[in-house]
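Novice: What follows is a group of structures, each given as structure tokens.
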Structure I
Amino acid sequence: MGQESNAGEPKVLILATLSGGYAGADSVGQAHAEYATNTYILPVVCPAMFPEEFYIESFERGIDAILVMFSGTDCPYKGGAERTAQIINKVYPMMKERGIDTRRLRLVAICTVCTKPFLKEVTQVNELLDEIGHVAAEIAAGPSVQAPAS
């Protein structure tokens, strides 16, 4: 449940594991808590299913920030948590090469009852986006614009 959406508002993609992050998002909904309507929640079995290029292409197609909500223990695949962290760590240099601020991608621990942490992450990413703007501007400017270190 959210507030009114504005055209031109930054887009936030949340990859939420079914048994962790997505269940946490569901808890937020059941509590009727409000958060920004610019969030798009994609339930996933394990974020390790998404290669590095997925993140880069998402930014190139207009997703302004990505939160990977994963408790780390909720993946049914052995090594899923470690693999997800490896993938995310490989994406950061790729973002820097394209001039994309690395703060736009976060791996966050959200569990089934993490209502306040979920809301905090969504609020924080939107505050960041208010500060740095749309990713399209960074991509257009190219790698000459130095993205802050994460």
Structure II
Amino acid sequence: MTEEQQKLLQKIYIEQQMTESNLNLLQQRIEIIQVYITNYRAGLSVLEEIESKKDGEEMLMNVGGNIYVQAKLVNPEKVTRGLGSGVRIEQSLVDAKAAVKDAVSSLEQQYDTLTQEYQKLIARASVLNSQFQQLAAKIQGTKSPVEED
């Protein structure tokens, strides 16, 4: 193995490792966004159910984890929405629904962007793997599985 071949093999290997690490990070981010989308859609569903109710009406309220409680609505036109870091605001049901729809839309865009990046990285990982195998086979003096096809 020449020094040049060794350096190239090492370069490809390092890029493979970095690509694999980035794939894992992207996969984690995609999964987190999926959880947020599911959570926001569940909240939106509850808001839409509340929208059809009047003061004093009772309903089963989803509190998460497939658990429901019987609740009596005191003022279905006003909701309290968390903004993060323990900050909450009171707003109209209509405004809360709009905010949740905007959040879902933004998360879906992020999801689409991340999945596109993920697909590009998978393609790059495949190219790197092929290059690595070809170079390793060349160094060993044999044909690579790709060259035999």
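Novice: Could you tell me which structure in I, II was used to calculate distance in nm of label points 7 Å out along Cα→Cβ at positions 19 and 51 as 2.8?
Specialist: Label of the originating structure: I.
Novice: Using helix-only ellipticity at 222 nm (-39500 (n - 2.57) for each DSSP H run of 4 or more, over all residues; to 500) as the calculated read-out, with -24500 as its value, let me know the right label among I, II.
Specialist: Label of the source structure: II.
Novice: Suppose you compute distance in nm of label points 7 Å out along Cα→Cβ at positions 91 and 123 for every structure in I, II: which one lands on 3.8?
Specialist: The read-out comes from structure II.
Novice: Also, quick follow-up: Figure out for me which of the structures I, II the number 14.1 belongs to, where mean count of other Cβ atoms within 10 Å over residues 11-18 was derived from the coordinates.
Specialist: On the way: I: 22.0; II: 14.1.
Label of the originating structure: II.
Novice: To test your reading of the models, identify which of I, II gives -0.96, -0.99, -1.13 for log10 I(q)/I(0) by the Debye sum over Cα atoms at q = 0.27, 0.28, 0.32 Å⁻¹, for residues 43-82 alone when calculated.
Specialist: I
Novice: Consider the structures I, II: one of them gives 3.7 for distance in nm of label points 7 Å out along Cα→Cβ at positions 107 and 131 as calculated from the coordinates. Say which.
Specialist: Numbers: I: 2.3; II: 3.7.
It must be structure II, since only it matches.
Novice: Comparing percent of Cα pairs over 20 Å apart across structures I, II, which is largest? Could the numbers behind the result be given before it?
Specialist: Working: I: 46; II: 65.
That would be structure II.
Novice: Compute distance in nm of label points 7 Å out along Cα→Cβ at positions 99 and 115 for each of I, II and report the one that scores greatest.
Specialist: On the way: I: 4.4; II: 2.8.
Top value of distance in nm of label points 7 Å out along Cα→Cβ at positions 99 and 115 goes to structure I.
Values quoted throughout were computed directly from the atomic coordinates according to the rules given, and no laboratory measurement underlies them. Just so you know, these numbers come straight off a predicted model, no measurement behind them. Cβ atoms are built from the backbone, for glycine too; each structure is taken alone.
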